[in-house]
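Several structures are given next for inspection.
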Structure P
């Protein structure tokens with residue numbers, strides 16, 4: 001632990017989460033980073049199915065290790081009456097309840113927002129779904145890539161010849177971020193007005209918000225932005241080009257001053273500045289192929305380090321196209337001390353990145369990733385259950 005949780009901004013806040021996969025765990029992990037107590041309710045006999053997505057982190061799932069540090073794990077069979085009774089006891093003491101159960105499952109168990117508000121007026125319920133709790137797709141299952149397809153994101157990503165998924169769970173992450181900010185807003189509202197408001201986020205609507213620019217471009221431009229790989233669909237030159245040593249370097253021209261600097265100081269062709277084919281941003285996009293040929297020829301003449309140095313000297317933003325190994329060794333992360341060791345089940349510690357939002361004077365909590373059910377007994381003991389009762393619940397497979 002890097003800082004006592006009682007000194008953190010969300011000290012005293014208890015979150016109970018019936019969560020799985022990515023979106024809800026991402027939201028609650030960020031609440032835990034800020035000091036909230038997060039009690040993660042998992043299935044008996046295996047827990048969150050994200051624990052078994054892979055076994056690459058010393059036998060643990062890379063997804064689970066990323067998303068579940070600093071939480072307490074309680075196994076509970078919510079299909080049993082006694083399991084639901086224990087959950088109700090937890091909710092009496094909770095400030096926030098987060099769930100991303102299958103469509104309709106929360107309502108069937110009496111865990112819908114309206115039902116919870118009646119029983120627990122001060123509780124903030126947060127539900128994360130695929131397509132929302134109402135509407136024609138409310139009962140439809142949704143996973144990250146399905147939502148990438150439905151929002152049109154896949155049609156924008158990839159090469160001109162083939163679409164591609166975004167390489168991370170971007171719909172889940174978007175939903176988790178909006179759930180996180182929604183819960184923070186609801187906590188602030190409750191603190192200032194006394195009213196506990198529910199929060200609802202869908203993967204589809206979270207990613208739909210992120211699709212705002214191409215949506216406007218398509219609606220008012222008559223066609224959607226083209227799929228152009230590492231290049232930018234509406235700005236040129238903007239993309240990755242191969243250097244003499246085989247490494248790709250990406251650069252971006254954002255305005256006419258940078259365009260002039262590129263022509264005069266890097267391309268060494270000042271006549272291109274006023275060339276009618278390239279004189280404006282729109283013209284450069286319209287003549288992208290001709291411009292790409294000129295830029296690619298210049299890149300191919302020099303080593304990638306020389307290219308980046310020359311672009312730096314011209315005041316033009318650029319970066320080498322890293323793989324993940326390059327990213328892990330990035331000098332910014334090491335120089336800014338962004339790595340911390342976090343224990344995982346089995347007693348091994350692995351490096352984890354410090355949360356990106358730095359709050360002055362606050363060190364985020366980065367405690368262990370729990371084993372499935374690791375905190376079942378102490379959590380139940382807090383609720384008044386004795387050892388014999390806990391053993392009986394375990395024998396009946398409620399835990």
Structure Q
């Protein structure tokens with residue numbers, strides 16, 4: 001089915017579609033794919049990829065979701081690395097029986113550092129927005145990315161250069177002093193941060209630039225995306241988006257540089273969800289599907305559930321410049337779910353959304369406004385949901401899941417000859 005191609009796993013919705021469980025299965029012995037590394041290619045410590053395997057549950061943030069199978073993680077230059085959260089995650093994994101979790105971790109020295117200063121600034125900024133919050137997770141992802149656009153930002157390589165790191169942290173603190181002046185959100189002193197980051201540099205393997213070819217030489221790579229395409233910084237519903245390229249552009253570029261083929265696996269539930277603010281045309285508060293591992297976050301907002309929306313999924317496929325296959329999760333809880341055939345909008349009935357040019361925020365803002373008022377036309381969901389999605393999206397469904405465990409997953413298409 002996948003041939004000799006490396007896999008790029010992306011969420012086609014607003015996140016929480018089951019990327020972590022999908023990656024866990026791809027890396028497990030059951031899949032038989034001989035995975036040499038999970039490569040994280042976007043996002044940072046705000047990820048929350050829930051995996052249940054062999055009686056263990058962990059919410060993966062920065063470690064790759066293949067960790068339970070002993071698959072190493074490569075945090076690429078596109079990741080925003082938060083060392084304090086990594087240390088806490090390593091402790092949690094060790095308590096679950098993963099031997100020496102940090103020994104499975106490789107970090108590109110060019111990756112940006114997310115610090116407690118970024119996190120404090122993020123929370124202060126969201127507090128000032130009041131009811132107009134964007135739905136941030138509050139850990140500093142947007143501040144990390146935006147600060148680096150115009151400043152000499154802290155990077156992983158600086159953890160091995162204490163004086164350089166100290167200078168950058170002082171400049172970072174000064175930059176945010178007007179926002180943080182009230183002291184409502186505090187963090188450790190800069191000297192404490194420098195000491196902790198130096199320990200981080202001693203505990204993990206920091207790589208000098210691109211080392212992808214070395215990992216690819218020993219097996220298949222699985223690129224694990226974070227969040228969802230509908231939150232992409234240039235394709236999502238602005239301003240309710242992330243400061244991260246979620247669609248597979250960066251993963252494809254990384255593979256292109258080593259001359260390796262990629263297979264993009266889009267992930268969705270059999271219905272849609274959204275965590276936090278922003279338009280959600282098929283949302284239905286009457287749906288009673290249980291959600292064990294997602295709830296209301298202080299900054300992120302409530303966890304919302306809606307009917308299947310092929311229009312948004314098709315939009316996400318277009319935003320990815322096409323995908324190769326689909327993984328459809330949560331097929332065991334579709335009793336109340338219907339599907340949208342189009343939207344009633346102020347401009348008339350729509351059965352397709354225009355993806356528009358890349359990096360055109362004006363187009364994204366107009367789409368956000370349109371979807372904020374759209375009324376979905378709903379009809380009964382066909383009994384064979386994978387076949388239905390294949391028809392409406394024009395993409396083969398290759399993996400299905402009727403529950404959260406590895407044993408609940410089934411390859412739907414036989415392997416290629």
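Please treat every number below as a calculation from the coordinates, not as lab data. Just so it is clear, the model here is predicted, and its values are computed rather than measured. Cβ atoms are built from the backbone, for glycine too; each structure is taken alone.
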Test item: semi-axes √(5λ) of the Cα gyration tensor in Å calculated as 33, 27, 19, pick one of P, Q: Q
Among P, Q, which structure scores highest (criterion: FRET efficiency 1/(1 + (r/R0)^6) of positions 56 and 384 (r between Cβ atoms, R0 = 30 Å, to 0.05)): Q
Entry that produces 4.7 once distance in nm of label points 7 Å out along Cα→Cβ at positions 72 and 320 is calculated, selected from P, Q: P
